[in-house]
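Just so you know, all these numbers are worked out from the coordinates, no wet-lab data involved. All values derive from a computational prediction rather than experimental measurement.
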Structure I
């Protein structure tokens with residue numbers, strides 16, 4: 001992005017990171033489903049991918065919280 005569009009949206013970088021993290025999470029989810037669909041899935045590899053997914057989910061939640069304003073009703 002250019003500097004002027006970033007001036008208009010200070011959260012543009014966070015939104016881009018969020019989109020990339022969500023895509024990575026979806027890719028890992030597809031990989032886990034594919035491995036689990038095998039006749040003899042590699043359980044260690046599946047467990048590692050699931051752990052990565054959890055880490056991504058935490059990062060996604062953190063960025064979501066930064067982008068969502070705290071409004072007390």
Structure II
């Protein structure tokens with residue numbers, strides 16, 4: 001399974017507005033969560049075990065989990 005790495009920048013797109021792209025840098029991690037920053041704000045996100053297994057990559061939802069939400073994938 002591919003995992004989030006400290007110092008790497010990950011991006012995700014908005015499904016409704018192709019011009020909207022979020023970029024987050026992983027600043028720390030544990031086995032079940034990552035701490036990310038967009039340059040102005042830090043967030044702690046839980047790594048979704050269910051979606052990580054389906055994608056074969058660690059998966060997190062920095063903006064919350066809802067229908068068609070942007071997904072950060074390692």
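Matching task: 38 is the computed value of relative contact order in percent (Cα under 8 Å, 6 or more apart). Pick the structure from I, II.
I
If helix-only ellipticity at 222 nm (-39500 (n - 2.57) for each DSSP H run of 4 or more, over all residues; to 500) computes to -2500, which of I, II did it come from?
The structure behind it is II.
Given that mean projected area of the Cα convex hull in nm², derived from a single structure, equals 6.9, which label among I, II identifies that structure?
I
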